[in-house]
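Listed below are the structures to be examined.
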Structure I
Amino acid sequence: MRKKNFSFWLLPITLLIIAITVFSSFKTDTSIISYTANLQKDEVKLYWKNDQDQNFKSLLALKNWLDIKHHKLIFAMNGGMYKSDLSPQGLYIENEKTLAPVDTANGNGNFYLKPNGVFYITGNNKPIICRTEALPTHTTIKYATQSGPMLVIDSKIHSAFKQDSSNLNIRNGVGILPDNTVIFAMSTKEINFYDFAMYFKNRGCKNALYLDGFVSRTYFPEKNWTQTDGNFGVIIGVTKK
């Protein structure tokens with residue numbers, strides 16, 4: 001009789017555990033919105049100024065500009081920190097032209113929380129994230145944006161990040177997945193650096209880079225997420241090849 005009673009209660013408890021697990025996963029999934037780009041199928045570019053040498057500033061301005069050129073924007077987010085005049089802070093390369101130099105100085109703020117890093121795309125369309133000091137000097141680079149801090153470095157979370165930190169903010173970043181695709185992610189609610197970095201680490205990213213904080217915006221209509229405002233420097237845009 002006891003064995004039957006035990007079996008009777010075991011099934012509901014098991015179902016409850018499964019339900020809690022599924023609900024927890026749902027909550028985690030909805031706290032981060034992400035897009036995975038395959039550079040063999042997706043055209044990933046960095047944008048700063050239009051044909052009239054004017055800053056795009058907003059994701060909507062970039063979308064409208066691409067519409068005129070018959071390119072459909074399928075994903076976009078701000079692509080790194082910028083100065084008061086909306087010029088890129090640190091290295092910026094567009095179409096193999098260096099438009100802003102690499103910044104190796106020391107200073108205050110997230111950008112200078114060393115190591116910082118660079119997200120770049122090579123001439124043969126390979127995505128890479130590296131520490132700033134490890135940036136190669138003899139490699140053809142089509143696009144590059146420098147930011148900081150690094151979130152994940154050689155599969156380890158940045159040593160300055162603390163679990164249960166109360167430093168909460170909206171954050172966005174970029175990582176390279178094991179299959180050499182690129183994951184762009186933004187938190188949909190405030191999150192600390194450690195938990196945000198852990199998201200990339202759990203996805204298998206060996207290296208990941210922080211892009212920016214409370215100003216961050218993401219345009220991803222496929223997921224019904226269409227933030228089109230902003231006053232940015234660099235913007236990352238994805239169109240289909």
Structure II
Amino acid sequence: MLLVSPHLDDAVLSCAALIERAEPVDIVTLFAGAPDPPRRGWWDAECGFASSAEAVAARRREEETAFAGIAHPRRYLDLLEIQHVDRRTGADENAIAGVIRDWVAEHPDGTVALPAGAGCPTTRAARWLRRLRREECSPGQHPDHVLARDAGLAAIAGSAATPLLYEEVPYLWGGSGEPEARRVAARGGWRTSMFELDVDPRRKAERIAAYASQIPHISPNHGRLDDAATLPSRERYWRLARDSSTSP
């Protein structure tokens with residue numbers, strides 16, 4: 001399995017059931033680069049960092065702490081997250097797709113786990129409908145997650161690899177990953193098979209606690225993510241398939 005984590009925290013936040021298992025998992029974190037020259041993005045400022053250089057260095061240290069005792073191979077790409085990018089180009093999508101294609105070439109029957117794109121929908125139509133109904137919805141879908149998902153699915157289209165979508169924490173409190181999983185599956189000609197995996201919320205909360213710079217700003221209104229009582233006891237996944245092998 002290849003677990004594609006958009007940011008420095010997403011694998012632990014959303015896929016504890018996968019990273020804690022004994023079976024091999026390769027983990028790649030995409031948007032782990034620092035702009036040169038440094039700049040202070042809006043999220044850097046929100047989390048109290050003076051610059052992107054300070055933020056990325058601290059977040060990489062947090063990631064290493066969070067993965068203590070986990071032997072799965074991990075690598076970082078130096079792509080920039082959305083706060084440090086004025087405008088996305090096709091280069092980022094191509095870099096993501098290239099890494100995934102290289103992995104699939106070595107593991108043609110493997111599984112590639114990608115973010116589902118959970119969160120409050122951010123399309124113009126969805127925003128208009130919420131205004132009409134006077135509804136509030138947060139957090140919204142993260143564009144980096146959507147980019148990672150779409151680039152990943154495009155990369156493995158036509159291969160024998162199995163796409164697996166995972167529902168992201170904390171975005172699931174803004175909107176379930178189910179509609180997005182079904183939408184992208186229909187778009188790609190796949191069928192979805194949802195399944196859940198049990199997690200140990202206490203153990204997961206302990207790992208999440210390593211992300212001290214992020215927790216106060218990404219925790220839902222009803223509790224902190226480093227508190228086991230806040231975390232769901234199960235994680236949701238959707239296997240995509242074009243044949244009868246859709247059972248979890």
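Assign the value -7000, calculated as helix-only ellipticity at 222 nm (-39500 (n - 2.57) for each DSSP H run of 4 or more, over all residues; to 500), to the correct structure from I, II.
Clearly, the read-out refers to I.
If Cα extents along the principal axes in Å computes to 82, 41, 33, which of I, II did it come from?
I
Assuming 15.1 is mean count of other Cβ atoms within 10 Å over residues 185-192 as calculated from a single structure, say which of I, II it is.
Values: I: 18.1; II: 15.1.
The value was obtained from structure II.
Tell me which of I, II gives 42, 31, 24 when you compute Cα extents along the principal axes in Å, for residues 65-152 alone.
So the calculation was done on I.
Of the structures labelled I, II, one was used to calculate relative contact order in percent (Cα under 8 Å, 6 or more apart), giving 22. Name it.
Source structure: II.
A value of 26, 14, 5 was derived for semi-axes √(5λ) of the Cα gyration tensor in Å, for residues 57-96 alone; which structure in I, II was it taken from?
Of the structures listed, the value fits II.
Here, each number is a calculation from the coordinates, and none is a lab measurement. Not measured: the values here are computed from a predicted model. Cβ atoms are built from the backbone, for glycine too; each structure is taken alone.
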